Structure I
Amino acid sequence: MATTTKKPLIVITGASSGIGEATAKLLAAHGHPLLLLARRLQRLEALNLPDAMCRRVDITDREAVLKAVAEAEAAYGPADCMVNNAGVMLLGKMTEQDPAEWDRMLDVNVRGLLNGMHAVVKGMVERGRGTIINVSSIAGRKTFPNHVAYVGTKFAVHALSENLREEVAPHGVRVTVIAPGAVETELLSHTTDASIIEGYQAWKAGMGGRVLSSDDVAKAIEYAYNQPQEVCIREIVLAATRQQA
């Protein structure tokens, strides 16, 4: 009689749209139970994925993240992978941008990411295996106009990830950064400066209108995770072929 191997639990933050949603669908198709976290619970539930626990959680609420992970692990077993995808992009000129937007990006993109890593890393170290995948941006490697605070948060994601990788590598735990260029998601809609949004649309049109899709990035996440545990893809940088910067 053929036997099936139960796939381990994967946690995905920011799973209600974009890269998080695409990743959830892809990994669910491969039989993984999922813990899906986002502020929009109805969007999570509408995905109707099998073995998916959906919880309304703001990633900046450390206790809520810990509680949700503990609940999912009680139901599905230890988390083998954490995909820290939740993020916010609020672009603006430093001379004009509301500092409250800097605070929001720091809270979600940096503190929220730390909360996600914190919720799983101790258990992974104790078990001697696990993978943390942090979704950053090409803006974590180079600067762009009107991106000062956002770039700062994404450079932080790269630095935090690399330092954690060094810390947990001796315990058999992997840390990977996924750094996409422009992606067709809701992220730009967070920006409140209409002129910046118009400029982006003109820039996109100038390179043929093709940027990455969420599915493109989800496939990169799946690729990194599906390597043997002894192989750590430290970083994947991907962008549309026509994107020069």
Structure II
Amino acid sequence: MDKFPLEIVIPVYNEGENLIKLLHLLEQYVKTDFKVLICYDQDDDDCFKFKERIEKFKFDVEFVKNSSKGPCSAIKKGLYYSNSDCVIVYPADDILNCDIIDLMFEKFKNGNDVVVASRFVEGGSMKGCPLLKSILVRLASFTLYYLSSIPVKDASNGFRLFSRKLLDTVNVQSTVGFSYSLELLAKCHRLRLNIAEVPAQWEERSEGSSRFKIFKWLPAYLRWYFYGICTTWFNMNEKSVIKSKRNEQ
């Protein structure tokens, strides 16, 4: 498998039309040499209706089948299937942020092992979010920023960059939702690796339905939320983070 400077993992679940729009925007905006990994659950996913069109893009695209089901498992499969020095997890329905991918890659080249696409810094935004979800997301990010020493204001956004160094150092234990993102952020902080943040835009999707399940996934998020706080308050070291060997998903 050829090695690219950057790989972009896109988890999909019948996102065919959104995926085509996104790939066009990636081709238009991203100057870094990259490869796309489309991570899917089932062989009848509607993205395969567009396979011929997808294969005509100028960049490399590979379909990677999830060995289980659900967004977390699909993303983990993509993260550990990839072999680039850094990986960005990018939502299939996000057509607003392709123009910040090069900036995220630049932050990685400057020595950061996690680069957060942040809705809550100057220049970022979150629009149209359901009230309960908005309250929980903002409250978690606000309190984690002020109660821990994790240096980012958006703790939960699943759209972010991870270095191969980090992925090869830790196991991803999360199994539901997008909690892997908070987990890797907290573990990166416990390892005392560098973290950067760039402004990003977010809007509630207008087509299809969101797969975000607040109450079902809340315990998984709380686990890593308190993990991040404990790292700060109890000065916990990296020994509990480092794995003995790479955990292939």
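Tell me which structure, out of I, II, gives 15.4, 48 once Rg and Dmax of the Cα atoms in Å, for residues 93-148 alone is calculated. The correct label is I.
One of I, II was used to calculate log10 I(q)/I(0) by the Debye sum over Cα atoms at q = 0.08, 0.11, 0.14, 0.18 Å⁻¹, giving -0.28, -0.54, -0.91, -1.62; which? It was calculated from structure II.
All of the numbers you see were taken from the coordinates with simple rules; none came from a lab. Keep in mind it's a predicted model, so treat the numbers as computed, not measured.
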